[in-house]
Structure P
Amino acid sequence: MTAEKRFFLDVKRSATGLAWEHRLNERQEMTALAIAQGHGVPDIVARVLAGRGVGAEDAERFLDPTIRDLLPNPETLTDMEKAAGRIVAAILRRERVAIFGDYDVDGAASSALLKRFLVHYGVESEIYIPDRIFEGYGPNPDAMRELVARGARLIVTVDCGTNSAAAIAAAREAGADVVVLDHHQVGGALPEAAIAVVNPNREDDLSGQGHLCAAGVVFLTLVQTAKLLRKERPAQPPVDLLSMLDLVALATVCDVVPLTGVNRAFVVKGLIAIRQQRNAGLAALARVSRIGEPINAFHLAFLIGPRINAGGRIGDAALGSRLLATDDPVEAGKIAETLDRLNQERQAMEQEMLAEARAEADAETLGGQGPAVIVTASPDWHPGIVGLLASRLKEHARRPAFAIAFNGNGVGTGSGRSVPGFDLGRLVREAHDKGLIVKGGGHAMAAGITVERDKLGALRAFFEERAAADVFRLQSEESLPIDAALAADGATTNLLDTLERAGPFGAGHVAPVFVLPRHRLLDARLVGTSHIRVDLRSDGGGRIQAIAFRAADTALGDFLFKSRGGAVHVAGSLSSNYWNGNRSVQFRIIDAAPAP
């Protein structure tokens, strides 16, 4: 540790092996004071705002983000005029449109968003979602030709297409125009056969909107399309785009893009739309997810999103987009029940595969620090679940991790997840340049690969050579930033309501971490299969219930069980807990330390 670090409560090594540090520097401390005094918000909320770069002059606007203030001009995106113009032409000419999407939540939401827009203007369209296992990600020539054969004169790819030059050329040769609406990193030359490629991450795009998910790109495209249509059809009632922000919010949260700028406004306003339950599919998913409280970003990420993804992982990849596009509550209910069942099957498969993957990872790290990048593989794993495995392994080993499912031909489909500060997409592209993988790509925090079994040893060695220095440096510097201390007595629903206005929290806008200092750990008990319920009491007599998710059989869980009856510092976040119609404040534990 360097001398400049300021340890919170002097915790230099917690139960999870982390140092606790003050998130705010001295300048931010002054900003927090100015926000609290100038805007009448609680000091603890002012600290949260200042710790995320919000200035005193911006606090009021930040607490009430609006689409009007934050929506960028769609015309700043390269090729936007061409894309919107071609969609307008399809609407005016009543052409049949095909929407080619990805099989994840962002792809499903983007596809449904565009289809709903076209329905408003009386245009017939179909959504095509490729099979994850048999077709893989993105457009393929055969599927594009089939869409043209079924009558499509315009194909719009959403959440894919930037790196699909051959498939787009095939569509053009078959007689259809193609518009690409995407946000993924560019892996080569753009598809010349496309009428337009709207992607804020293409090198010649200067819009500064690279943080958008695909649904955000689609929404901006529809804003521009609606603007052009008003000129062509001034008497026609315009589409209510703001009512469709429920789909944009869902995709923005589930695709883990930064919750900054317009993305934050998308989620704040989109959650309002979701709670009105106008989308039959989202309402049905909320019911099967047994959400008995106002829907928030947590529910989107951990309850609704995984059910939509379950179709693409182990079932029919098109279920999610069909659900989000339908207005029929009966159809929505049936699809939601199917997705709920598939999600349960996915969870069971994941648990079995995760046990194997963790055992393999633990064997590699036993007795030492082990490899810098965990690479696990099996011929028995389902390729639709390897991304979930990689995410769990990354959390478990606190380093980048890959999980690979090999087929009978010795070709593996793998997915990787990274830790903050390490660019996994770049590592994968370098591996491809070296000929170690068949194909691969991604971004800083996530990547996918296709690798032959006989290259796996060389790939592991390459990862170690290129990643070890950076990964282990990041591990040595890892700490837990703390926003403020809080007593159980002060953890009120009023405070929680104000904190929620500073959200939603997620990627790029991290959730605040508070410490309950010197609280008596009255009880710690196992709930469910791996969670730990904790009762805490402050010196002032205030009590609060807390929970540590998936903490059983971890260092944190061992510490909590051993500390029963003692005084501890507990770090975590505040959340609402609804039970029998009553709302209370719950503390979610992520770390703990002994209180001397």
Structure Q
Amino acid sequence: MLYEFTHEPRIAYFSMEIALRNEIPTYAGGLGMLAGDTVRSAADLHLPLVGVTLVSRSGYLRQEIDAQGHQIEHPSPWEPRDFAQSLDAKVALPIEGRAVWVGAWLYVLEGYGGGREPVILLDTELDENRPQGREITHYLYGGDAAYRLKQEMVLGIGGVRMLHALGFRIRHFHMNEGHSALLGVDLLHRYAYPEQDRRPGEPAYDIPRVRELCSFTTHTPVEAGHDRFDYALVGRVLDNFIGVEGLARLADENAMRRSRLTLDESILDFATLKHLAGEDALNMTRLALNLSEYVNGVAKRHAEISRGMFPGYRVHAVTNGVHPLTWTAEGFRALYDRYLPSWCHEPEQLVRADCCIPDTAILEAHRQAKQVLIDRVRALTAVDLQPNIPILGFARRMTAYKRPDLLFAELERLKAIARQYPFQIVLAGKAHPRDDGGKRLIEQLHAQARALDGVVPVVYLPDYDMAIAQTLIAGVDVWLNTPLRPFEASGTSGMKAAFNGVPNLSVLDGWWIEGCIEGVTGWAIGADGGSADIDARSLYDKLEQVVLPLYYGSNDGAELVKVMKGAISKNASYFNSHRMMRRYVTEAYIR
């Protein structure tokens, strides 16, 4: 089965998280969703790609919320053998003076047109490993700094070695965020100049060759999103002076006979590592920047910000997109199949939606999606939402810069607006287990929902996942996004809304700077650089004076459907992962 994917050179796409399907919890949020859409579009377009990620056997977290809004975290385990095929190759990494063995599972993602993409899930839950080694690939973003560094060693170094052991021929490496930057370290080791061939003062490693092989996508202007590791920790964990003989002594001899093994000598000297990754700490973003010929941000504005954060580096802009088929509700799929039959392969065809699809058909497809959401809300919360009242939707990772509480900044004004133009609110999102501020936000949202009881129905859907996202984003009437500028690098949920004719009401940050045509695709909140108070007032003004009157202004919905069609024809036609992948191929992978 593996030969199907190893007979031709492929792009190796490395990501700490990839959302493959709802039942496989190997994702935490937007980064994983984007990675999943990347692989799905590659399959649809028959691009030769191989994904590399961690198996994350215990998942990210399953979220329970009590009556007071306290988030309670539970493991979200899954069994790889239920969805993937075990592979017989194993590779070894020297971690803390001991060999840690890495196995792999093969998951095959199938595109709608017959394309198939392999995804390699790296796994340290092996008999050869001690308990501490086995758990490295258990928890997505779990543990302390040492645990994270070990995970990033397994992903980057272990991933490159596993691809080699499995017989993949890699023509290019794409690092989706800096978590996998250590793959460049292993490539430097592979392309080191033999010592006997070097003159004094000549470089030990073929850095230009490695740079030519690598691309890097940075995803966040938030400082905490750029991993840094103290060199004292690096020296202890990344035990890079242990060679073949030392590894052989530590390895299980029976395992060596059973498996195809990769055992390499020391990886990289510290002087070179510090030169590439920073003198003070191992900066994974800096390492990826220095070892990649092509670097990009995920929106035009984010690329500008990244150039300021990393002066001296050329940062291109490839604005994110979402996978057309995955994020389009059934009713809209049928509609596009009928009127724009090539939309799945060429989503740019949706530019014709405003003139080719009848208004009544758009409204009926939305009615169906809204009813599916209402049914899901009832099943999860026992709350009955009304189909004839507009629903505002907000679902994000719950953290401070996303500002989920902006909508509730002035409860009395919100009540006054609702008495004139009734509306409903649906919220969802998880906070990272160590993000106490994010957890407090969830509690505050529940308290604010109680304060609005009887005037504005507010529901919070627990355990937000891919399936809930598909239902929620497609079924609301307005999609809300209120980040603190300039920390929204891109944002993709609003793009998903556009495929379902749902307009955005959002702060001008990330992708929305490019996607917003006021009154045509949706509406902007606030001005560039506005304070929280200004943004809140702008949000209420838009709701009271523009958005809600549009929903109540005409019985036939003619004005409303113009904006719905604008979202489809102007946003969905462009902000999709097919366009994104075609740009990566022509600009990053083939140069």
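Assign the value 17.0, calculated as mean count of other Cβ atoms within 10 Å over residues 88-95, to the correct structure from P, Q. Don't skip to the answer; put the middle values down first.
Details: P: 17.0; Q: 23.4.
Checking each candidate, the match is P.
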When distance in nm of label points 7 Å out along Cα→Cβ at positions 56 and 176 is calculated, the result is 5.8; to which of the structures P, Q does this value belong? P
Ranking P, Q by distance in nm of label points 7 Å out along Cα→Cβ at positions 72 and 552, the structure that comes out highest: P
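Of structures P, Q, which gives -10000 when helix-only ellipticity at 222 nm (-39500 (n - 2.57) for each DSSP H run of 4 or more, over all residues; to 500) is computed from the coordinates? Write out the running numbers ahead of the final one.
Numbers: P: -13000; Q: -10000.
Computing helix-only ellipticity at 222 nm (-39500 (n - 2.57) for each DSSP H run of 4 or more, over all residues; to 500) on every structure in P, Q gives -10000 only for Q.
Every number here is computed from the coordinates shown, using simple stated rules; none is lab data. As the structure is a prediction and not an experimental result, all values here were calculated from the model. Cβ atoms are built from the backbone, for glycine too; each structure is taken alone.
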